[in-house]
1. Taking 7, 26, 32, 23, 10, 3, 0 as the value of P(r) over Cα pairs in 10 Å bins from 0, in percent derived from one of the structures shown (I, II), identify that structure.
2. Tell me which structure, out of I, II, gives 16.2 once mean count of other Cβ atoms within 10 Å over residues 138-145 is calculated.
3. Matching task: -13000 is the computed value of helix-only ellipticity at 222 nm (-39500 (n - 2.57) for each DSSP H run of 4 or more, over all residues; to 500). Pick the structure from I, II.
4. Can you spot which of I, II the value 25 was calculated from, given it is relative contact order in percent (Cα under 8 Å, 6 or more apart)?
5. Can you tell which of I, II yields 0.95 when FRET efficiency 1/(1 + (r/R0)^6) of positions 42 and 58 (r between Cβ atoms, R0 = 25 Å, to 0.05) is derived from it?
6. Of structures I, II, which gives 4.8 when distance in nm of label points 7 Å out along Cα→Cβ at positions 34 and 66 is computed from the coordinates?
Structure I
Amino acid sequence: MHLDASVAAVVTGGASGLGAATARLLAASGVRVALFDTDEARGAALAARIGALFARVDVTAQASVEQGFAAARAAHGQERILVNCAGILGAARTAARRRDSGAVSPFPIELFERVVNVNLIGTFRCLSLAAAGMLLNSPDADGERGVIVNTASVAAEEGQIGQAAYAASKGGVLALNVPVARDLAGEGIRINAILPGVFDTAMLGTAPEAVRAALSAAVPFPPRAGRPEEFASLALEICRNSYLNGAAIRLDGALRMPAR
């Protein structure tokens, strides 16, 4: 797909981290960008800086997502690109024992449901609505009507201790890849997934300093956390390269996550 002002894009989780970097790079390529996020202050500020549209969207709410797409399409026309970056963490042991009292407790089920609702169901909600809209696009010279990039995680394949909810949600995003690509192949809509490793984002920033340092040092090469701009660069290459379809690409510096 050729990226220019004739192309509209939607980026979920676009107010910060991987989504913000992707939105900035798409806008720099001339694409008309709409940012979806619940962080109104950061999202509106970024949109103003890059000439994008911001819509407050909660990916767990059908009406909110529908309203966001309606606003984006009213401003920019039907999108040909969707990059799904909205996501949250949620760490807890499957069952835990308190060291002080010996009391045991199961995984907080509300937390599990919340993580899956945002990361997996929210991703599918957005991609299915985007795909339905993309069906109305005229095909380009390659017969392409649109491209969707989903954000999974290396945790989909190597979830660590305490990552049952997060790994399950991202594993679901990874599992969507091929069947959705097959569903939409006849319509000229491509689906791909990126599996980031350790990235320097606000999500990583919630971990203790010692954990962040250990994770970064564990990356074989380069021995550091990934930069959001590196994720954005891959997302744009997926958009540009029409032969990439149904692919799941690890972006992790050859990291294989240890158990903890």
Structure II
Amino acid sequence: MRALFELRKLAETILTPLNLSLMLLAIGLLRRRRAIVLCGFLLLVTAASPPVSNSLAAFLERQYPHLRPEQCPAADAVVALGGFAGEKKQFPGELQWYDATDRFEAAVKLFRAGKAPVLILPDVEPWSGEAHTIGALLRQAAVDHGVPADAIRLTRLVHTTADEAEDVRDYLRRTGGHRIILVTSAVHMGRAAFLFQQAGIDIVPFPVDYQSNTWEWRWENFVPSASGLEQVEAYLHEILGDAVYHVLSVVTPRAPASR
């Protein structure tokens, strides 16, 4: 299994549109093959075009329906997956909110709506340059948003979505629970839901942070951009990660249900 994870990292490094196009350009220039150079150029331009990133986002987001809080069934806990905050490098002890803050806000809203008695937040392993884990900071942020401190649970130190699924599974086994409301970005929900289901957890998917837009036929929507390229690489990361975990599920026994 370790080999598959390493293969995934290697594939993500090589198969990103930017790196693949640069390799094609280099090979084409070294071998003086205009066709290869043209392929590299077209790949880069295509991957950086907004229609491509928007289409990939829409493809990932269609896997689970959008819900409003009042439509969401009750569960034993609300789980907000990590990736929405970190510690400010220049101001240790302060939260740095990222683009996916909808995960935190939706999870708090669901808790306050009485959809679950427990809010589970991630205690994420610090990345390079971060001095501390962010669990205590997230707990305080939730308290500031009206969540009682005794209703907040932090995961163990986690680094991946698979780690989060394992920790929540263990928590449910200890407490006798079986169902959670899983809150994460819509483009990430497919991979996250698969991992939690593989862990034997009954989930209510609550996707947030939608990134695709209703398409408008305007000329500026076809202009390649660095942000478009960055989004395409992020969406391909989700697709490739989902494929790897499906392969792993074939060779790894499924965990027994937590109920």
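Laboratory data are not the source of any read-out in this text; all were calculated from the coordinates shown. Small disclaimer: the values here were computed from a predicted structure and weren't measured. Cβ atoms are built from the backbone, for glycine too; each structure is taken alone.
1. Values: I: 7, 31, 36, 19, 6, 1, 0; II: 7, 26, 32, 23, 10, 3, 0.
Structure of origin is II.
2. Details: I: 12.8; II: 16.2.
Source structure for this number: II.
3. Numbers: I: -13000; II: -16500.
Structure of origin is I.
4. Details: I: 20; II: 25.
Among I, II, the structure yielding 25 for relative contact order in percent (Cα under 8 Å, 6 or more apart) is II.
5. The correct label is I.
6. On the way: I: 1.4; II: 4.8.
Computed on structure II.
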